[in-house]
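Quick heads-up: structures coming right below.
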Structure P
Amino acid sequence: MKSILFFCGSLYGKSDKYAVLAAEIGKICASCGHRLVYGGGDRGIMGALAKAHLGAGGRVLGILPGFMRGWVEELPGAEYCYVSSMAERKMRMLSESDYALVLPGGIGTMDEFFEIATLVQLRQTNIGLGIVNQDSFFTHLVSQLDVMVKEGFLGSYDHLFDIFYDIDSLFDFLRKL
């Protein structure tokens with residue numbers, strides 16, 4: 001069993017497709033026998049992911065800063081850990097995980113993605129990192145990284161993270177992990 005860390009939105013977005021994607025990934029992750037580690041939210045695609053994982057018989061660890069106690073409803077069957085800050089939350093989630101996956105989300109999700117990518121680049125972690133680019137959600141992000149390479153602010157980034165363009169390639173990867 002591996003522990004898969006998920007960074008994703010605490011909102012649903014404008015389309016149901018994001019919650020559907022998250023729920024499907026939650027079920028797949030559980031079917032592979034992996035534990036889900038996440039930011040502890042009960043709403044948005046974060047909640048959809050965790051609820052589907054639990055519903056499929058998976059183990060879930062939610063990690064939240066103490067100031068969020070009472071902001072979210074703890075999901076029955078999930079384990080929760082409260083830490084002192086957002087920074088400690090990221091480090092605790094990282095220490096509990098073997099691989100990190102980024103799903104659609106907002107500023108917090110991007111903060112988490114870039115922090116882990118930076119740690120990988122600086123060789124401060126050997127955790128694997130991937131983004132799920134279903135329906136081209138992260139295509140503009142990847143294009144911006146290409147501009148950074150072109151302009152000399154970033155070397156090649158293909159060693160920093162994996163890109164999954166569809167659910168089937170992600171499922172194959174999780175099954176082999």
Structure Q
Amino acid sequence: MNTYDFANPAHTEIWAVEDGIQKTIPVDTANADFCRLVAEQVEIRPFPVPVFDPAAYLAEERWKAETGGITVTVGGEAIPVSTARGDDRAALDSTYAAIRDGLRQDGDMFKFADNKSRAMSNDDMQTVILAVLGHVQACFNVEGALLARIDGGEAITAAIIDAALAAIPRAY
């Protein structure tokens with residue numbers, strides 16, 4: 001079966017599959033293949049217009065906001081802190097547990113997103129950890145609120161999503 005699809009939104013080329021062979025045909029009256037398609041009145045399917053999926057866009061942008069990192073000011077120093085999932089967040093979780101369980105020495109070193117190790121008091125480490133947890137939760141709260149609006153039938157645009165996520169602080 002032969003198929004013909006416009007290759008771009010401007011409809012300047014056609015993706016053709018003829019007898020199992022794929023080729024691109026320019027939309028040009030000087031091109032013999034194009035003239036043949038016109039003469040044969042072949043159906044050329046339009047270039048598909050992407051459909052905006054607000055829930056999918058929201059999930060992707062929330063993930064970027066959640067894992068994009070924050071800055072926490074401790075003792076007058078703005079420290080970059082990773083909010084990425086995996087080892088970075090696991091290190092914060094285990095540090096929090098060590099503080100809670102009395103296993104972390106006050107002033108122990110911790111390596112931050114700028115790859116600098118800093119001596120941090122337990123109080124300052126808790127400030128950092130709580131800022132990360134608060135940031136991550138804020139991202140999920142925004143996502144949940146917007147999903148409720150989407151599920152309620154409200155037309156949520158990329159601009160609305162971007163503005164809502166941009167309102168989440170990145171510096172604490």
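Read-outs throughout are calculated quantities, based only on the coordinates presented, and are distinct from any laboratory measurement. The model shown is predicted, which means the values in this text are computed figures rather than measured ones. Cβ atoms are built from the backbone, for glycine too; each structure is taken alone.
Ranked on percent of Cα pairs over 28 Å apart, which label among P, Q comes first with the largest value?
Q
Looking just at FRET efficiency 1/(1 + (r/R0)^6) of positions 2 and 162 (r between Cβ atoms, R0 = 41 Å, to 0.05), which of the labels P, Q belongs to the structure with the highest value?
That would be structure P.
When distance in nm of label points 7 Å out along Cα→Cβ at positions 50 and 130 is calculated, the result is 2.3; to which of the structures P, Q does this value belong? Each step should come with its number before you reach the end.
On the way: P: 2.3; Q: 4.1.
Considering all the candidates, the number was obtained from P.
Match the computed value 1.3 of distance in nm of label points 7 Å out along Cα→Cβ at positions 66 and 146 to one of the structures P, Q, and report its label. Walk me through the intermediate numbers first.
Details: P: 4.7; Q: 1.3.
This value belongs to structure Q.
To which of P, Q does the computed value 1.6 (distance in nm of label points 7 Å out along Cα→Cβ at positions 82 and 114) belong? Kindly include the intermediate steps, with their values, before the conclusion.
Working: P: 3.0; Q: 1.6.
For distance in nm of label points 7 Å out along Cα→Cβ at positions 82 and 114, the value 1.6 is produced by structure Q.
From P, Q, which structure was distance in nm of label points 7 Å out along Cα→Cβ at positions 74 and 106 = 1.5 calculated on? Intermediate values should be presented prior to the final figure.
Working: P: 2.6; Q: 1.5.
Answer by label: Q.
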